Structure 1
Amino acid sequence: MKVFKFGGASVKDAAGVRNVAKVLSHSPDDDLLIVVSAMGKTTNALEEIVWAYVEKKPADERLEVLRAAHLSILAEVAPDDVAAAAELVLHFDKLNARLKGKPSGSPDREYDQIVSQGELWSTLIVSAHLKHVGLANTWVDARTIVRTDGTYRTARVDWDLSERRAVGLLDEVAGVPKRIVTQGFIGSSPDGDTTTLGREGSDFSAALFAYLLDAESVTIWKDVPGMFSADPKRFPDTKLLSHISYREAIELSYFGASVIHPRTLQPLQKKHIPLYVRSFMDLTAPGSIIDDRNENDSLIPSFIVKPGQLLISITPRDLSFIVEENLSGIFWLFAQRNVRIDLMQNSAVAFSVVVDDSPRSRELIEELRRGYEVRYNDGCELVTVRHFDEPTLHKLTAGKEVLIEQRSRNTARFVLK
């Protein structure tokens, strides 16, 4: 069994759905579990519907736009599948009925029940098209397998229960080879509510299914031919990282590399399941492989640039030393506000951190000011370089003010203005 994951960009329209079938045709004899995200910008559109609904504003027009778009794509890729069309209409009708009701009072719960629909719609369409072109498959509701706690929007997986639910899944699928189409991003709580695993959680879903089914490998199909030393859309002279170890990939994802979801790698590492990143636009491109062979890492300079950062400096009002007692209280406030620290630096009388510039971060600054002198720089850029060399550092920092510089054996980090 291999796991293939297709993101929203790969199924954004009818041509994308047809291309999924083309990709699968290159693995004619493999048992495949195919994880599919919502189409294109569907998740963003559904988020707008959620906020309109919880604020008791009309969302009918937005939903009808999505209905028309999905039914149009289905009509293009599986024109004779009356059952799939009826099922898709039923999903939209149920959501429309929900939107005419009263919100539950929990915006996060409403978010998961509504936004999760995008994955259900896309997989119904992909499954119907595969059948239309002769690729037999079984559509599986991921919520019957992926069991979580009741934390909406960032649910935690119940691994033991999910493993028990996955037992016998392959035996229930008819045909040779076995083909399963299922959803990324979603699960179900102990109460039977739909939960979601966080934005970009479909990569994590692919790794989760691979772990549960002891898969041979996971392949994430993207619109880029692998993992690069930097964002190729921003830096034209980047290099393909043909091989990366789990450890190196985890480091890169922690610092903000966007190709692989940070939680994706741990379950794969536990069972030594390799992860491939390949292009659905160029099936001949070799892509990148992530596995546990540390000695074969592509150790060329790799850099991640995060704009829109705040550099916050926290100082006791009496200029006393910043000690463990201060730090424990400061960290507690960050945890309570759910503000992630991307970089920190301590001196005798100041503790400085870099965080995303967000409403939560701005609120945290005001809370910190109750006990400390707090100053901040906004509009900062956080640059992280793995396996750095001086030419790369010079290129990235040229013409900018360096507010903080940190170097270790393998990593250099800069806060730039």
Structure 2
Amino acid sequence: MQIQTGKGMISLITLMGIWSISALNALPGLAISPILGKLSTIFPHATELDLQMLSSLPSFLTIPCIILSGKLTEKVNNIALLQIGLWIFLFSGLLYLFSTEIWQLIAVSTLLGIGSGLVIPLSTGLISRYFDGKYRTKQFGLSSSITNVTLVLATMLTGYLVEINWRLPFTVYLFAFIPILFSYSLDKNLPPHPQETLVSKSSKQGYEEKSNNQGIQLNHLIQIMCFYGLATYLVVIINFNLSFLMEEYHFTSSRSGLMISLFFLAIMAPGFILNPIVSLLGRKTKFYSMLSITLGLALITFSPNEWIIGLGCVLAGLGYGIIQPIAYDKATRIATPEKATLSLAFVMVMNYLAILLCPFILHLFEEFFHIKTQQFAFTVNLLIALITAVWVYTKQDSFLCDDNSISH
């Protein structure tokens, strides 16, 4: 079976290889989460610093490795770089199964962060390499959907496995063997970079060309990074703080887990129909997406009703599920083909920065206003989302907010 790419045709097995890499993006750190509460029992001599390093150090290493990988794609074979990252990922999964000390888990998690950092930008970079136009936009949407549905399913699986044995959740990292197998088919079919200049790409979109000898329109890249990072920060509070808020409302942890699953499933949904959504909403795509996030946060913040909180999680997830793949698509349109993966790497790193910084930013707001309630944390993000939605509405014709061109 052959798949249309906008540049030609590729085989279904090649497409499945690209999808398998997108699925892998959801896994880093996933196996640690279900055992965090048990680590003090499993490792009675572990210090608080050990536990903080185990949960945070890999993410700190992932960020520079994403940028490094994006830069290396200009100089080395992309598939070879992908395979190195995948083998590190797989090797980390095997080492986890034999780790018996907390320092060993920290060391292996660090190695996993390096491997995932090398792989993450290539998951979208290969899409920009194989696909063009509306076909590329569609694949970015599908990639986002695959990542999020894998996250939901893998979270459920690790939650089940940890009840059997604390080591078993680490087996999810062995999934890396599947994209490793597919990567050898990718190596045979990887197309060369097309001879297309940044000027020609920009003129096709109708945007004014900004001189940049580095092959990336820096001012547009900064805009995309800031907006995507802000959108991620606004919604990631659901993953971090919803369980505490629902605890204040006297709901069980299983109920909060269900709400968070609805949130990630909602992020997944728009990716399957991204082109029709953008065609329908046009210049107001980002406005309606941000409005959906705002309404979702409002429902979560002001209602103690379980069904309304669930609807809020769905609305917030839908809005972010549109913004994420569009940000990736725009990142490829402001760079020359050989710089597209580097441009994507800078945008994707904002996801991890937002996740890392969210607790610290919320803490600063709490200290400044001397209010420490879970509802206050959601209120702060709601106000920021509302201001952002109003700003986006006034900027519909700007490069950042006009998404008319990406569905064509």
Structure 3
Amino acid sequence: MQYARLLKRNPEFAKLWTAMLISFVGDWFNTIVLAAIVSRFTDGSGLAIGLFMLARFLPPLLVTPVAGALADRYDRKKLLIYSDVLRVFVVLAFLLVKTPDQLWLLYALTIIQFSVGAVFEPARSALFPSMVRRDDLVTANVLGSITWSAALALGGALGGFVAGAFGAEIALSIDAVSFLISAILIFWSQPTIAAETLAMRAERKHVSLSDIVDGVRYARAHPATAATLLVKFGGNVGNIDTVLVIYGTVLFPLYVVGLTKTPEEAGFLSLGILWAAFGVGAILGLLLIDRFNDGAPRTMRRLIAVGYGLIVIGWFVFGFAPTLLMASLAMVIRAMGGNAYWTYSSVILQKTVEDQYLGRMFSLDFAGFQLSTVLSTIIMSAALEAVGNQNAPSVVIVAGFVSLLPLVLWTLALPWIERQEAGEAQPEPTPAGD
């Protein structure tokens, strides 16, 4: 009921939320289809799947710093619309990929799609405070994360079923339509933007290197904010996507009489189940953990530590999973923690960072996530290539031990972070002569 009241009180945010729901569902149709195609074209090569994941995460890492500056200089709503429309055409171009020798085109289009998406994400997160009342900000972010999670559960299940039953072409077409609908809904929304923000953007239209440098200086001058920017980096140490594709398409393909006839179709279905389980876990995590959230940054920092702990448990359950069912349970546990750290780190930034720097802080925030993902993907892909796909669980167990490091470091750093925050809140001393 609190989410229904939120949408009723904030009708413009309701439009953005609906666009998010539709677009997120479509995203998982795309992800499942392309991951399974790469696996089929390369006989489940861990290196090839790792390259596919790098094509998704490396370009945003390079684009994100500029994207944050764009979000602080230009109309964030227009940036969202342009990004959605461009991705309609990119997703439709995936339909041209038919044979293994065209795999390069799939990689190239993936790079373009996620480069455009890198502009979308910081702009959307920075737009939230202009769409909702300040006292609704935590609830709006929790709803946004639950929506992503529900879309993952629904999109994962539907994407796997549609791709397996009707083919990759239908699944990709649905994703393209979802971006178009999202663009239309965002076009109809009307964010509330402060007059001083509009004046600042009108004064200086062009983005330059100094804008990016200024954002980095802001983070350095606010240590509590800088620490928050590292949360998503730590939470994504040991990227799950590469091994999840191996589990779904190689270790636990699901053959159902009358539905799946080929290894590719069985892989579609297993991937759909695993990603759907991840979505269910992400929903459950926030619904349970947010009961202990009073909206204060201090509380949310402790809930981030809880999220890190659940990620560690999820890794170990995944590593020892003997069946698709147990692997799905591991996804539920890991996602419970993942959505908690992601949501609360975002809310802390929205509550503590000045609006004119919000786009750049979110760009640094996402850059940390992308950097962690790129490094983890390279390392895990190399490990999978070295030990073989059948030994993927051993790689997962090692990742579980590595994921203990962010948990320990964040927990030990909490007192220091809060001392820094308290110091930032102190008023500047007045000179004796004034």
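Before moving on, here are some points about what is shown:
- Computed 25.5 for mean count of other Cβ atoms within 10 Å over residues 243-250 - originating structure among 1, 2, 3: 3
- Parent structure of the calculated result -25000, given that helix-only ellipticity at 222 nm (-39500 (n - 2.57) for each DSSP H run of 4 or more, over all residues; to 500) is the read-out and 1, 2, 3 the choices: 2
- Looking at relative contact order in percent (Cα under 8 Å, 6 or more apart) for structures 1, 2, 3, the greatest value goes to 3.
- Once mean count of other Cβ atoms within 10 Å over residues 51-58 is evaluated on every structure in 1, 2, 3, the highest one turns out to be 3.
We did not get these values from a lab; they are worked out from the coordinates using the rules stated. Quick caveat: nothing in here was measured; it's all calculated off a predicted structure. Cβ atoms are built from the backbone, for glycine too; each structure is taken alone.
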